[in-house]
Every structure is written in C-alpha cells, then in structure tokens.
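These notes open a run of structures that come right after.
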Structure P
Amino acid sequence: MLRLTDLKLPLDHPEDALTRAILERLDIEAAALTSYTIAKRSYDARKRGAILLIYALDIETTREAELLRRFADDVHVQSTPDTNYHFVTRAPAELKLRPIVIGTGPCGLFAGLLLAQMGFRPIILDRGKAVRERTKDTWDLWRKRNLHPESNVQFGEGGAGTFSDGKLYSQIRDPLHHGRKVLAEFVKAGAPDEILYVSKPHIGTFRLVTMVENMRATIESLGGEIRFGERVDDLQVETDAGGQRHVRGVTLASGEQIRADHVVLAVGHSARDTFEMLYARGVYLEAKPFSIGFRIEHPQSIIDRARFGPQAGHPLLGAADYKLVHHCKGSHVGNGRSVYSFCMCPGGTVVAATSEPGRVVTNGMSQYSRNERNANAAIVVGIEPSDFATYDDSGSPLAGIALQRALESHAYVLGGENYNAPGQLVGDFITARASQEFGDVQPSFKPGVTLGSLDSALPDYAIAAIREALPAFDRQIKGFALHDAVLTGVETRTSSPVRIKRDDSLQSLNTTGLYPAGEGAGYAGGILSAAVDGIRIAEAVALSITGS
C-alpha cells in the first residue's frame, strides 16, 4: 500500500475530486486505482478566503512496485508505514506478584490496559471515585460550592483530562506509533472514527465518560482489578546490602498493605500529598518549570472570523482554535518572560478545578460539539524554580507547590471566599483599572466570577508580562484585546511542579521498581502524551517482570 501525502484541494471540493487528484498526482489510469482511505486530513487557513484541505491517503493500486520506483526520491509518495501495535512480551503462566498502577488518568489507564492485554492482571488503585460518581461530585462544586477533596476535576477515574477539551493530539516524537494505539483503543471504547484521521482530534467530556467506563470493563475482563477510593499513603521501600533501594509494595489509607515489586506511579500533577510522601521516603524529585496565569474568554465568533474569515462556520472547520506566543522585551519587571496560550478550548467553558479546600483554580473544558458561546484559553507566563524562593526558600523540590497554594488561596480570598473566581475585563486589566460590571461577554465559570482587580492575583512580573502580551496578541487575532473579554484567575496547574526523575529503564533514578509516569512525574502534557507514556511504562514493567 502507498502513503500519498500533502495532497491539497479546496475546502468545498466535489466528492470525486479526491479520486481525480490521486490519478493526476500519480499519473495512473483509473483502472490502476483499487481503493484508498484517508490517513489524515488537516487544513491550511493562512489564506482565509481560500482555505485548503490537506490529505494524507493510503492507496491500494495494481502498480505499487512501479510507482515506488518512479517516485523513489519523492518524500510524499512512500510505502504505508506499519502503525499496528505489537506487544513486546506476554506474562508468564505463573505470576508471583501482580504489578500495581496508581492512578486512572490517561497514563494509568493505558498502563493498566496494556499490562492487562499482555496478561499481567494489574491492580489499579485510585484515590477518587468511578467516573460517573466523580462527575456528580464535580458538579456539586460547580453548582452548590461543595468541594469533595478526593473526587473532583483532578482526582478520580479518567483523570483531569476527563474535564477538558478532550484534545487527542501532541507534538511528542512517536516513532513506534504508540499514539495510533491510543486512538485505536479510544475508537474501540466508543470514540468517533474520525479521531483516526483528522489533524486535531478531540472528544469532549460527555463522550470521555462512557469511553473510560468501557476501557475499565475491558481491563477487568482481562483479569485486571480496579479499586476506587483507595489512596496510597505510603511506599514500602527496602534497601539491600549494597545500598540499592527497591520498591516492595504500597500502604493504603485504610492501612492495607499490598506487596509488589513493580509500582507504576501515574498520579497526575495535583497529587501534592503523594509528592510530599515520596520526598519523605527519599525518592529523588526535583523542582521543574511550569506556568501560571489566567483564563481568557471571548465570543467564539470573534475567533472564527479572525481565523477563517468568510468561511467561518464551515462544518469541516468547526470552531476555530489558536496558539499564541509573545516574548516580552520591554523594560518592566516582566522583561524576558514568555507569555503563551495554553489548553485552548473552542466553544467551551471555564471550570473550577481545585482539589483543596479554600483554594480557587481554573481550567478549560469543551464538549464534542464545541458549540458554547465563548472560546477560552489559559494565558500563562513561564516560571522557573528560581522564582519559587519567594514562597519557599528552603531549597526543597516541593517549593513550586508552595507557590501554587499561595496563589490559589489568594484567588479564593479575591473571589469572596465562596469558590467564586476573581475576574477582570481585559480592557480594564490592560489599563490597571478595577472592573465594576460585565459587558457583552458573560463568563462561563461556575460557581461564579467576582469582578475587581487581578493585579495581586499573580506576582508582579507575571502581571506585567501578560499586560504587555495581550495587545501583541490582538495584532495576531483582531479582537483578542476586546475590552469586554473576561480574564478569570488563577491558572496554576498547567503542568507538574516537580519531576520524579527516571533512568533509561524508566524506573526511578534511585528506587528500583518504581516507575514514575505521565504528567505528575513531569513526563507528559495532555491526554495523548500521557497515554503514550503509559504504554511505554507498561512495556518497561512487562519486560522487567519477564526478564526479556
């Protein structure tokens, strides 16, 4: 089979245009084209009045060998790569100890799924609840201001990605096509087939709920065990005569101990108490950079017009997204900082994402339809471990957590101490004037938004950097600095504030048998990359158990 890439056609091309384009590009007769399937479809919107669709196609033809010779020097005509997943090993007939996976976010879910598919019958533990119960608890905060510390946007089956835009794309290097395995498993679990070929696939919260349940059922049918409401409070570590540390199991909050020589740590970036426990247990951690900022909301129609012009609203384009970066170069205290958009949610809502009482955290979420009135994205400033000392000067690798907690606690106070988020109109923020009332843009954050000034919500350097960036972004997307657009704070959990370092075998740098994985360990950033990391970790665990 041939893979033909970079085939461009107008947005509204007729149905038979693709066939004609294939025949023309390959210079073959119709009889030689047996069939074709779409491997990928994206678009080029740089010319808003002439948006193009870009196809990658897998083609069956009677002249394959000849075409490969004729196009030997053409990078856009190649043999179709093998994207099927191949298991690295199988479990032995007798398994002395079952591997443990901590966490059921994308990373833990896929680590558990792959281990189950290879026959290792993993024990999967999650401090939160099953996804439907967790959804009810999450809505309890949004509707009634009742926070459930162990069951919320951050904790529970599906992880933080369940309450997000459901983006399924990433910029990670993936030479083994593990991302394809992720997408294929999602389709088996109920995702639409289109995620296999559209350039920026997404699912949305409601679909993710059912998919997660179906994946759980698959794991259990293969002998895996999933236990909810089981927080891991301690790690059992043994030091041998040579001074090497080895995992020997975990201790649950209930006091139960589970013996294991292989523990996958896929806890997500908000498991702060787990990070504290690991540090106390001597597991090697280090502080890592992350970003802080606000959520910004605009009418989705403004973004659609700016990105797609007269073709806004076309069904193949959907709601427009954006990706923006500004490098500050002024003389103020934000000098040298980078400000960028993060986790953009077209046609979505801003949601309360705290997991600790007395704190306010924002995040973005969309449904599959992406048909809400507002677009939202985080506008964040990159910060380094050297910035953490203002909040914790002990030199601890957990200093970033202290910074997060301080900002989230202050946001709670600014919001009125009732889980409202503090907010400000963009025009007022740029001119450093407190906002009094909303304009044409109504914020979507629940429980609610308390208007005022956000100047104290972030460190001075972050406020100055974002204040410089917003007018610059307006030059890229007309209307971005719209006076009535709404900023809501604070966005602090863009990525993990720590990295749990691992070696070439994907085990902890100083604790054999512990496999730090996914976002919480600092090795992923989103559903797809976390799931791919879960696959890699599962393979490493399986090979270690079998000695392959």
Structure Q
Amino acid sequence: MSDSRILYTKDIKKMQPDFSALKILSRNIAETTETVILNKQWKNIALLTTNNNPNLYHQVVDKLEAQNYTIESFFTDDDWIDVALEWYDQMEAAEAWKKQEYSIRHTVSWQDAFEMIKDTFAQKEHYSENDFINELIRLSYQVGASDVHFQAEEVWVVMRIRVDGILQTAVVFGHIQFKKYLMKIKYISGLKMNLWYTSQDWRFDFPIFFKWKQLKIDVRVSVMPWLRWESIVLRFLDASKWIMEFNKLWCEKFHIDLLNQEIKRNFWLILVTWPTWSWKTTTVYSLLNAVNAPEKKLITLEDPVEYELPWIEQSQIDEKKWYSFEAWLKWVLRHDPDIIMVWEIRTLASAEMAVNAALTWHLVISTLHTNSAPEAITRLLNMGVKPFMLSSALNCIISQRLLRKIAKPKVEKADKHIEYEINEAIDHIKKFQPWIQINYDWNIYQPDKRVNKFNSWYQWRTAVFEILQINQVIKDAILSNKSIHELEMLAKKHWFLSLKDAAYLKMLKWVTSYEEILRMT
C-alpha cells in the first residue's frame, strides 16, 4: 500500500460513484468486508474501508494485487456503509435502465429509429467517437435505409439516408466536427486514413438482433474526394433480407410460372436489365439459388462479390491485375461449369463470349444496363453482336423497377386522363393476356397525405417486372433487325406484359399509386 488517508462520511456523500470500478467487488463482498472501490485508473485502484475486519480487508487487497492492481487505501468511519450501498443501488438502477435502453435501441425501427438518430446526434458528447458513429450506422439500418451518405457542402456535412429509394436528411455536422468521425469510418473500414486525394473502397460488418437472432450486416464503404471534402457512401448488404427464395420474388404469379419454365433449360442466355437501385442483385441471386444444386457446377464472375452463396464458385474481378470479364470468360469453360453468371456485359468481347458460352450448352445468367427488356436486344446488336448468334442464344430478358408501397390508402375518383390511360392498358391486357384476372372500378387508391409524415406517405417498396420470352416471332424480329417499338408491339401480342402494364396491375390491387407509376416511367 502506497498511502493512507482518512475520508469522512460527509465528504463521501459528495462524491460521484465510479460504477465501472464499483462492480469489481460485488455488493456482498463490499458489505461483508466493509470495503469498496472508489475509482480505478488503468491498474491503479483507490480502496475505501473501515478496517473493522483487517483479515477480510487484507484478503480483498491480496486478491486485487494478484490481478496486478496497485492499491491506494482510504479509511473512514462506520457510517460510510449506508452511502456505499446506495451506490450499489444506483449502479443496479443505471444498469437496468441501460439494458432497457439497449433493448429499445436494438429493436426500434422505421420512423422511431429515424427520430432516435436525431436524439443520438443531440447527445453525441455522451458517446465515444467510435460508439457514436456505430450507433448512427446501426440505427440507419433499422430505419430501413439501403445506404447512408455523408455529403460535404460549403459550410457543413450532411448525413442523408436513402429510404425506399428516396434520400432524406438525418443530421448535419460541422466540417471540423465531422473530421474525427470520418477518420473512425475509415479506421473500421480498413481504409488508409491519410489518403484523401483518391477514391477508396472496402467493407466492414456489424451485428444486429432480429427476431431473437443475431445477424451480421455487411457494409460496403466508398470514399471519394470531392470539391471541398471527402464524400462517403455506406451501403448495407444483408443476405438474410435480399437473398430470398425464387418463388418469393415480388413478381406476379404468372411471371413466377414463366421464369420457372425458363430456368429449367440447360442452356441459353438469361439477361436481367435494370436502372440503378432496382434490386437487380436480389433477382440475380434468387435465380442462382433456384438453379443451384450439388450436382451442378456454378461459377460466377462478380464486381464486387456482394454475398457468398454455398455450392457456388464466386470470383472477384480485379482490373488492376488484368483479371477482367473477358479474360475470365476465356478460361472459365475449362473448369467445366454447368451454369455461368457474368455480373455485367460491358463490352462487345464480353457479350460475344457470353453468347458463345450459351450456344455451347451452358446456362448463362448476366446483366445489362437498359431501360426495358426489348431495348436489351437492340443494345447488344448495336454493340456488334451478330443477329444470327443473338437470336439463337437468347432465352429470356427480365427487366424490373421499384415502386413505393402506399402506407395507408384512401379512395379517390380518378381523373379523366388517368381513366382513359388505364382503360386503354386494361383493354390491351384483356385482348392479349385474357388469362390475367383484373378487378377494376372507377376509384383509384391514392396515398393519404395526412398519415405517415415520415418519408412522405409511403412505406417499403415492391418490384414490378416485365419478362420477354424469346420465341420464334422475336427470333425472326432479331434477324430482321426490328426497332425497339416494333419488338415491343410484337411481344405484346405474344404474352408480353410491359413494366407499365404490370405497374397498373399493382395499382389496381391497391399496392401503389398512379403518381408512383409516373415517377417510375
């Protein structure tokens, strides 16, 4: 023991208890030995005792010194024990509150989680830098965000989260204030903290509890230099949410039946087309899950690999090491695959290799950036793919969009121009797809603007699809180099339902609104 001092009960009452130090000795030991720990700094402990029981006190000291603690003892009168026990009561109450708060924070969702982000920001002084940024990221996920943006403006840094495809401002940082959080994000992401003049990408993960199970959520981090600062985007990758069974996609039932027919083929090319933020990853991985089986060999080439799937050999593109789509496709056939997934057709070389693979008895799944399924055909032809090869290789083309779902609808009379447009679509569907059941009246369900102030009056999203089967009519049209409009008109006469028509069906089932369809198209 290095020093001995006397503290009186009146002075002890004025002290703030150090709960982290207090819990080193249990309440029972403290009461029996009349000894408590006042505070702890690293391995230095301040010990308070009456010394009425020297043997018991020395046992406590010996136990602490065996744990490499350095002890500084303070002595007091007998009345101190009541104060010390009050500290234990306060500690237990604080831990109970913390446990309840932890439970609330880890189960809150949607609008409540959004409000909690603001509350956390207002109390950021009570958090360490690491805990604060982790809390913001976790709560953003619980809101339902697909990604988080930290965008530098002239006088501040704005944190915005994308919910149901729409960016919303959460909190605003000052530049100097945000710098320390920027360093924390870089640190937990494994990025170079002193590198600010070039872009960087990596990822990290964090745990979250959902339905009494702990899940691991991956976060893909992208940092790039901006005019005034660095811009950061965090994208959430949750395999439990976005990799689903094939028949649970948001397709209509007839689309599911159609796709089930197409993926049973042992060869040919399936294309998925999309604009940005349309859940194409979910569709592609669901297709892979549907065809995945131990007796088949699946190989994928991805940029980047977002989710790991069992029984599938997944490969990551690395252009810096000359590991490109074209170089990979040249060698992959030597690994004897049954099914190949090429993440994106970007060049004529990759397009021709995907087509050739499909023509040599392989099922090839790939993606292409176009606005519609028919447009994918003209895009590949314009890239230089030969019509006779494309018509022989193509199996089907899937295009999709996302629509926000109405949180709480109300009935409104449709405007005349809306009635005309919808009736025209319904007449076309009844003429060429008479097997589709349509329940329609003159009232169109529209969002009630008085409810759900958070994120306008929508909650969650659904997908609409168009699936173009490449039958003989379409094959002949490809060989004749028909235009997009001609291809679409031909397709509509042969079981093809356009994205807009599929969206109207969703609207007539009161899932979405007319204004969402206008936003999508």
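None of the figures in this text is laboratory data; all of them are computed from the coordinates on show. Quick caveat, the model's predicted, so the values are computed rather than measured. Cβ atoms are built from the backbone, for glycine too; each structure is taken alone.
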Top of P, Q by relative contact order in percent (Cα under 8 Å, 6 or more apart), largest first: P
Read-out helix-only ellipticity at 222 nm (-39500 (n - 2.57) for each DSSP H run of 4 or more, over all residues; to 500), computed value -12500, structure in P, Q: Q
Rg/Rh (Cα atoms, Kirkwood Rh) - highest-scoring structure of P, Q: Q
Of the structures P, Q, the one that 8.4 was derived from, the read-out being distance in nm of label points 7 Å out along Cα→Cβ at positions 86 and 478: Q
